[in-house]
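Quick heads-up: structures coming right below.
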Structure P
Amino acid sequence: MKIIFHVIWVFFIVSSTSGMAYPKIKVIKNNVNYLLIQESTLPIVDINISFNTGSKDDGSLKGLTNYAIELLHQQKVDGEKIIDSFEKIGAIYSSSVGRDSSSLSVRFVKNDHNINIVSKKLNEIFKGSNLSTSSIEYTRELISKNIASRDLNPASIVSYKSDEEFFADTGYAHPISGYMDIVKKINIVDIQRHLKKIISIDNIKISIVGDINENETAHFISKLLNDIPEKNRTTFVKNKLKYEGSDEVKIINHDSSQTHILIYIPSVTRQHKNFYNILVANYIFGGSGFGSMLMQEIRENNGLAYSVYSYLLPYKDIGVIKIGMQTESKNTTKALRILQTEINKLKIFNIDDKRIEKAKNGLLKSFELRFDTNKNMLRTLSSINDYEMHDNYFERYTEGINLVTKESIISSLQSDLQFEKILITTVGNN
């Protein structure tokens with residue numbers, strides 16, 4: 001009877017999700033680095049340009065990539081900042097820097113004039129030939145203020161101090177914005193040299209969602225990449241986790257009424273064969289909000305925190321499960337004891353099949369929400385592009401979730417989560 005119920009439940013999930021009309025991904029002129037989802041509901045175009053360079057590629061100048069990307073839109077052409085040129089046509093520009101990659105995004109109303117302006121200005125941004133001393137100093141001041149603020153915030157401190165310990169001797173160890181003493185030393189030559197490494201056609205992926213067809217997209221891309229170097233000579237170093245674990249809690253004293261707790265467990269990367277098993281396990285453990293094991297025990301049963309969570313963070317080279325919460329300092333010892341107990345339960349994973357199927361269904365339902373707006377579609381498409389997973393991605397995601405079983409989860413937890421290498425960090429009045 002139990003087997004029959006299991007089969008019916010899986011059939012229901014497959015049936016309900018297979019009916020979902022996922023957007024069609026077009027590969028522009030057979031170039032897998034340029035992807036398009038044509039969506040004509042509104043006359044809007046959203047574009048994301050991703051560079052395969054993030055803070056892990058900073059080298060000795062920690063924070064250099066963030067600094068360089070922050071400067072791009074401040075370049076002046078014919079006496080006008082590029083960001084002001086975007087604002088004149090109502091285009092929304094933003095940039096971001098992550099560990100593995102960096103990106104620029106633009107949203108604009110589609111018409112011939114705007115397409116011409118956006119492609120032209122992005123091309124000028126890429127060339128990076130209009131950096132000024134004043135913009136460099138202005139940006140240095142902004143970054144320095146952010147670093148100073150970061151070093152006073154216990155939530156930020158627990159995060160970057162944990163990274164320093166866990167990812168030691170890798171490109172993932174330092175904060176994306178870098179350190180104050182290094183940022184003060186970065187000069188225009190450093191930035192120009194780094195931009196030449198970042199901005200080349202072979203280091204760029206472009207994702208577009210909106211009211212634009214394949215031919216229009218191809219023409220748009222050719223204009224924005226005009227005269228951009230084909231290749232760079234950068235060699236990207238693959239990072240390997242060297243952290244061996246510790247039986248001791250890393251304690252950082254900070255004047256705060258709350259103690260912030262962060263726990264790292266070495267895990268899998270996005271393209272690992274057991275990714276979906278760990279994804280489902282984490283959803284049950286701490287990734288599903290009020291229905292999670294952590295929330296039930298920490299908040300509902302013991303009232304130690306308003307929120308507690310875990311999430312799977314799969315960098316390209318190293319994966320990690322992060323567990324986080326904050327509690328009154330007097331409750332820190334009790335909270336740590338309960339967290340360790342819950343981690344031991346995760347390791348054993350004595351979870352019934354019904355709860356596993358419910359988690360799988362929850363993940364598939366939340367997956368559908370990634371396509372409810374153009375912005376969400378663009379975010380998903382950019383991730384697909386970065387990980388080079390455009391080929392039948394939607395079908396493979398659904399299939400990957402549906403194939404997860406209790407047995408496959410237990411096997412993955414035993415083989416892929418390194419529970420003996422856990423890092424526990426606290427920041428507060430300990």
Structure Q
Amino acid sequence: MYSSYGGRQTLAEDNALSIQDLLNRGFNRLLFPEPLESDFRTLQQSQAISTLRKNFPWVFGIYFLLGIGIWLLIPTGSLGIWPLIHSLIGTFVLIGGACSYIPQLDRWYQQYATFAACGGLSLSIVGPLYYSDAAMTQITQIGSLYVVIIVYTVLGLRFVSACVAGWLSGVLALTYIAATNVKLDWLVFHETFTAANIVGMMMAYLGEHRNRTVFLQSRLLELEKEKSEELAKAMEKMSREDGLTGLANRRYFDAVYDREWRRAQRYGHCMSVMFIDIDYFKKYNDHYGHQQGDECIKAIATIISAQAQRAGDLAARYGGEEFVVIYPQTNADDLKLIGNRTLTAIRDAQLPNAESKIKDTVTASIGLACCIPSQSLNKEALLKLADENLYRAKENGRDRVVFSALPME
């Protein structure tokens with residue numbers, strides 16, 4: 001059965017305008033209106049988790065090998081508590097990486113990644129304070145600088161989460177230092193941790209701003225693509241649909257009829273056609289006006305469409321007040337039942353027609369025809385027979401069904 005298509009082009013256009021306005025206006029607070037913000041966070045989180053899952057084995061492996069290298073290069077007496085600190089930081093790395101492989105925790109990625117980063121950073125600040133060897137202290141302090149930058153740039157944390165991890169780790173470390181009276185070189189602390197955090201914040205902000213811009217641009221492209229698809233569908237619909245009734249137009253009917261005829265010919269199935277013409281419609285139009293005439297045509301089209309519910313059935317407006325319906329794989333008995341049911345439905349609609357010479361309501365004449373298509377049979381013969389039966393119904397008093405079948409060849 002032929003069905004019309006309803007588009008969402010206006011919604012797509014509205015969304016596109018909103019996104020374009022957001023791109024033009026800017027988003028310095030790194031925040032979108034809903035639901036864009038939720039969509040962005042979901043996408044960013046998914047990408048961050050995917051990246052972490054893919055890279056975690058390499059990151060942990062490099063961290064492990066780095067520890068072995070330092071162990072071999074630095075004299076054992078100079079290591080101090082470095083093995084413990086390195087192991088604890090590795091534990092936080094392991095926790096964060098392992099959580100990324102648990103789908104149930106995906107929604108909490110920002111939280112557990114921030115926790116792991118904060119713990120690792122705090123230890124990277126406190127650890128060097130316990131080393132007696134100057135070279136070891138310098139190595140670990142420089143290493144903490146890189147750890148800060150990695151937290152801001154590699155983990156896929158949003159700007160706010162990265163800042164929380166970066167600065168909270170410093171607060172925790174300083175709290176511990178104050179409570180234990182460990183000596184802290186403030187100049188080195190600011191040269192490494194504070195400076196790294198400031199640089200990291202700038203990088204994280206610019207990175208998220210870029211990601212948000214790319215997200216908006218990609219969403220804009222999606223909406224433009226959707227708009228193009230909607231336009232293509234609308235044009236396709238216009239090319240095959242009658243604008244007044246929503247039924248198939250003559251052009252589309254001809255194409256489908258040809259296809260169904262060849263299919264019935266190939267498999268030896270019965271092919272049936274029904275022609276319908278509204279009785280005294282010209283008088284109806286003159287009496288009630290063209291606008292009411294259009295309403296009458298639409299009402300009859302709805303009734304006819306209701307009698308063509310199978311997937312292969314096709315109801316079309318053939319021209320003016322005339323309609324045609326294809327019924328593939330429908331035999332003579334079933335076709336007669338459909339014809340009489342259609343005639344009854346039109347009668348039962350009780351559409352007034354003061355100009356009718358048979359009743360005071362709208363009626364229709366119906367011509368039915370069927371055949372089993374063969375190689376020697378012209379496809380136009382079936383349409384011609386159905387059309388002849390329609391005019392025979394009109395000549396015999398209208399408001400009736402006339403049926404005949406093409407003989408087997």
Item checked: Among P, Q, which structure scores highest (criterion: distance in nm of label points 7 Å out along Cα→Cβ at positions 23 and 103) -> Q
Next item on the list: Compare relative contact order in percent (Cα under 8 Å, 6 or more apart) across structures P, Q and report the one with the greatest value.
Entry: P
Note to self: Tell me which structure, out of P, Q, gives 3.9 once distance in nm of label points 7 Å out along Cα→Cβ at positions 215 and 239 is calculated.
What the structure shows: Q
Note to self: Given 38.9, 117 as the derived value for Rg and Dmax of the Cα atoms in Å, which of the supplied structures P, Q does it correspond to?
What the structure shows: Q
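Suppose you compute distance in nm of label points 7 Å out along Cα→Cβ at positions 63 and 383 for every structure in P, Q: which one lands on 7.5? Walk me through the intermediate numbers first.
Values: P: 3.0; Q: 7.5.
This figure was derived from Q.
With helix-only ellipticity at 222 nm (-39500 (n - 2.57) for each DSSP H run of 4 or more, over all residues; to 500) derived from the coordinates and found to be -13000, which of P, Q does the value describe? Spell out each step's value before the answer.
Working: P: -13000; Q: -22000.
Working through the options, I get structure P.
Taken together, the values in this text are just the output of simple stated rules run on the coordinates, not laboratory data. What you are looking at is a predicted structure, and each value in this text was computed from that prediction instead of being measured. Cβ atoms are built from the backbone, for glycine too; each structure is taken alone.
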